[in-house]
Structure P
Amino acid sequence: MKQTEEHTELIEEKEESEESSEVEEKNHAKTGEKPLSCSQTKLKDLKKRKVKKSFTCTQCGKSLTRKYGLDIHMRVHTGERPYTCSHCDKRFVLSGHLKAHEMIHTGEKPYTCDQCGKSFSRKERLAEHMRVHTGEKPFSCDQCGKSFAKSEKLKYHMNIHTGEKPYKCSHCDKRFRLSEILKAHERIHNREKPYKCKQCGKRFRQKGGLTSHTSIHTGEKPHWCDQCGKCFSQSTKLKKHMNIHTREKLYTCDQCGQTFLWASSLKKHLRVHTQEKPHSCDLCGKSFSHSQTLKLHQKLHTGVRDYMCLRCEKTFISAGNLKVHERIHTGEKPYKCSHCDKRFSQSTHLRTHERIHTGEKPYYCTACGKRFNHLSSLYCHTKNNHSK
């Protein structure tokens, strides 16, 4: 509430100063006087404020220098929102907020980056974006010195040190560091998908999901690898790809010793050992270890195939399957063995191949300890020797 009030105050002062400037300009035009300089105007305003009596809020005791400012401030207490959007009926306290909001509907983006041409609906968003080019990170953590380009990122980071998770889900008791993450999480429970693709109508729970999806239609891949030149639609995908070059593997399975690039990958892998399959199909009852695998499976029932190859018109249930298929046409084999120069069209084929050189056998039987270099070999062994 405090931040909202401070933000409102700044806008109030801005709107008031703009109005005062307009009135002054009109008066000078009438009298023929020369307009005052910026410093003279500020000095004049300060003198005026000294002689002006303050206007005090009867609800919270806050003092404001102008009656107009007090009237706007009172809306914090009354809840009055006099400015209504003509597109969706959403209401606002200030006209400036309404103007900024209406750009969502009109698609107007008047602020353009002179570095890359990307446009924004608000000046503040452009200022934030410019830090991508300048590398500026003005917000620093006083605990560890880490710097951030956005204040929200610093706020989120600070909770890592404090361990504070003040936002609790009303459905499942899970707690979160930020209210935005809680809102996104609660959409899982209420099945809300507010972000809709204008091209195909597909809906998403999070804005990031829509942004990622839109690149399928536009073909835009702004993030490129400086090692091999490969391009990606998302910075997170580039970051994940970079580990192929560095071979950095941070997470190790305590069951079989296999290492992973991501904690989420290790978590999924552990279900191989526990044989946990928490995601069930409500149409046929088949269970899966991963929710994404369930989603792909359900498309077999619905017959939905969203992704089509432009060369042969073959359709697929996932973008990943289409991407792998397209390499048949292009002959692309982006994954190269570090031992023998052999190349592969899929990363999984590369990993399997490299075990010939390393002798790695990451899959082992929990019943007898025998190890295997292929998961399928472990399944066959367990089925033939240890199944009841």
Structure Q
Amino acid sequence: MFLQIVLSLFGGLQLLQPVAAHAVPLPPSVDPFYQPPPGFESRKPGEILRSRAIDIPSSVTGASRGHQLLYRSIDSHRNSDAVVTTIFAPSNEPCTEVLSLQTAYNSPATDCAPSYTLRSGTASLPEQDVIPMALKYGWCVSIPDFEGPRGAYTNGLQSGYATLDSIRALSRSGNVTGISSSAKFALAGGSGGAIGSEWALELMHEHAPEIEERLVGALLTALVPNVTSTFLSVDGTISSSLIPLSLLGLSKQSSSFADWLAGATTPNQTSSFFAATTSCADKFGTSFSFRSSKSFLRRTNAVLESVPQSTIEKVGLMGRHGRPSIPILVYKGTQDRVSPVVDTDRLVTEYRSCGVQIEYRKATNAGHSLAGSYGFVVGLPCRVDV
């Protein structure tokens, strides 16, 4: 039996048509659930457009029920967007504590969003084990597709807006999800997932100031504060696939960037390069690991050219759009080869100088993946202790 949802619109009540969940999930590119209803642009960010109950994947132990919400949001240009978040609850009791978990799905492919891959098993998520860990604490867990419907990977504005609007939607979802209207929220994310969490903290006062009193803290592991720095750091390494994945993600909401990228790509590599738009990060990574950018971009240090730098200045540098106002735990490996520790040092120092409450823990000799994962073991209990 499928659930119906009732939500407030300009003070009135509107009944939304429930959408059936498929036993075998459809990819977002063909699933009508992901398509916003006509006129959704007139709705406010965070308003629920559609909902459905879903089967609980075998990988998500400890959940008693699952739901998905399609909600109104905005992209990096403040154009209307419709984004999906997936919610798991540990029991049938009302949920008063919620973890918003931004996952490192790191993909410009529409069909690699966690709302689909969690259910279909078509891609692995580094934070897969965090979900049952949080459910054990009695928390509901929300996993938003914060890159948006077009997969704007590493676009911080897109990521932050979608994360904030997912919390707005969750706060209004009690009739569907059982989340209390007075529930408290914590943000968490590692590596690419920390992009959604950190940018949400920066953008909260500008975009969703009313949720500040609902947020109790944030856990950020393996932060990636500077996209350009990451490009230069991973070039030619095991993580070099992040360059095409990110360049394609950044091109999704910038026509000038997309035009530049089309001209910057080496002709005989175009097909394999753009395969990232249809292949999830874990699979695409195997074909681009240990590749120098000179093998797929026409010019040396092409990412330092004016067009990509103009976009990265707007959406790829943390610390430029506002100051977080809730307690944060940052966990970083000193031997991070994806995002140098000095970038996180600089961001933490800047925030502390502005009065931001940050606990900064460093894992000696730990790399990006280890610190990104172990940070949840160390930090999650701190963030859920509200």
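A short reminder: the numbers here are calculations on the coordinates, not readings from a lab. Only a predicted model underlies this, so the values are computations on that prediction, with no experimental measurement involved. Cβ atoms are built from the backbone, for glycine too; each structure is taken alone.
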Q. A value of -0.37 was derived for log10 I(q)/I(0) by the Debye sum over Cα atoms at q = 0.08 Å⁻¹; which structure in P, Q was it taken from?
A. Q
Q: Figure out for me which of the structures P, Q the number 2.2 belongs to, where distance in nm of label points 7 Å out along Cα→Cβ at positions 165 and 277 was derived from the coordinates.
A: Q
Q: Figure out for me which of the structures P, Q the number 43, 25, 11 belongs to, where Cα extents along the principal axes in Å, for residues 213-268 alone was derived from the coordinates.
A: P
Q: Assign the value 16, calculated as relative contact order in percent (Cα under 8 Å, 6 or more apart), to the correct structure from P, Q.
A: Q
Q) Taking distance in nm of label points 7 Å out along Cα→Cβ at positions 93 and 229 for each of P, Q, which is largest? A) P
Q. Kirkwood radius over Cα pairs in Å, for residues 149-292 alone computed as 16.8: which structure among P, Q?
A. Q
Q | Structure (P, Q) behind the derived value -10000 of helix-only ellipticity at 222 nm (-39500 (n - 2.57) for each DSSP H run of 4 or more, over all residues; to 500) | A | Q
